[in-house]
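**Q** Listed after this line are the structures, all set down as structure tokens.
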Structure I
């Protein structure tokens with residue numbers, strides 16, 4: 001019974017992560033197209049794009065860590081994804097500061 005409940009929760013988590021990927025991915029593409037069509041007028045969208053990409057990487061990294069179990073290689077890969085998400089948040093802050101106060 002415990003394995004059945006765990007399998008069901010993993011499927012639910014997988015479905016939630018898939019919906020987040022689809023929704024945030026579409027939003028990132030739309031914002032990127034709008035911002036690159038007229039960059040001077042839509043400069044404020046760049047920090048938002050970096051922020052959403054960071055959120056997407058953090059969600060993916062956390063999900064991968066939860067699935068990794070005892071595998072050191074899988075945990076290392078998930079940690080790399082988390083690190084990339086943190087770097088995207090730093091890029092968000094740097095771009096926001098340079099746009100707003102630059």
Structure II
């Protein structure tokens with residue numbers, strides 16, 4: 001099965017992709033940064049570049065990828081989980097999850 005993962009380079013996404021590959025699925029990683037996703041490409045993951053806040057680019061990327069399933073795992077969490085870093089990350093994380101997530105689901 002061909003599965004597109006939005007949020008592929010995050011903590012959940014990386015683990016999820018490893019499990020999907022182990023089960024024999026074809027995986028597409030939706031990413032804003034091809035450089036950040038390069039390790040996934042080295043594992044045989046197809047990369048689809050788009051910003052989840054750009055609805056047209058997102059639709060085009062998903063149409064090109066032709067996934068059978070889309071999994072949305074978008075988050076923007078800090079590298080360290082302190083009260084300060086989590087508070088600082090919260091506004092963008094919320095926007096990413098609500099607006100970006102809605103765009104991914106609409107595009108799917």
Structure III
């Protein structure tokens with residue numbers, strides 16, 4: 001409860017805190033994305049500090065890029081997330097690339 005600097009969180013734990021929101025994929029639905037066509041493309045972590053058991057962390061996300069590939073068959077959504085401690089210390093930067101498969105009419 002009081003924090004314990006000898007217990008670092010696992011490296012991919014920070015990805016999980018984004019999923020703790022009541023509706024972690026609401027941003028995709030707000031963009032009109034059919035969730036049946038979503039794939040997890042990539043995940044990247046850049047660590048600045050170690051997070052420990054008991055830390056209060058905040059994750060702030062922004063969609064920074066949307067690109068189409070294969071003639072519009074795929075959209076790649078890039079989301080960057082900054083993770084900080086309650087005291088404002090910068091803990092990590094996360095990048096997630098989500099792949100959306102689009103229905104493309106046959107030529």
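Every read-out reported here was derived from the displayed coordinates using simple, explicitly stated rules and does not represent laboratory data. Because the structure is predicted, anything quoted here is derived from the model rather than measured. Cβ atoms are built from the backbone, for glycine too; each structure is taken alone.
**Q** Taking helix-only ellipticity at 222 nm (-39500 (n - 2.57) for each DSSP H run of 4 or more, over all residues; to 500) from the coordinates of each of I, II, III, which one would give -13000?
**A** Details: I: -31500; II: -13000; III: -2000.
Value -13000 for helix-only ellipticity at 222 nm (-39500 (n - 2.57) for each DSSP H run of 4 or more, over all residues; to 500) corresponds to II out of I, II, III.
**Q** For distance in nm of label points 7 Å out along Cα→Cβ at positions 68 and 84, which of the structures I, II, III scores highest?
**A** Working: I: 1.4; II: 4.9; III: 3.7.
Structure II gives the largest value of distance in nm of label points 7 Å out along Cα→Cβ at positions 68 and 84 among I, II, III.
**Q** Moving to a separate point now. Given a value of 15, 35, 29, 15, 6, 1 for P(r) over Cα pairs in 10 Å bins from 0, in percent, point me to the structure among I, II, III it was derived from.
**A** Values: I: 15, 35, 29, 15, 6, 1; II: 16, 48, 29, 7, 0; III: 13, 41, 26, 14, 5, 1, 0.
Corresponding structure: I.
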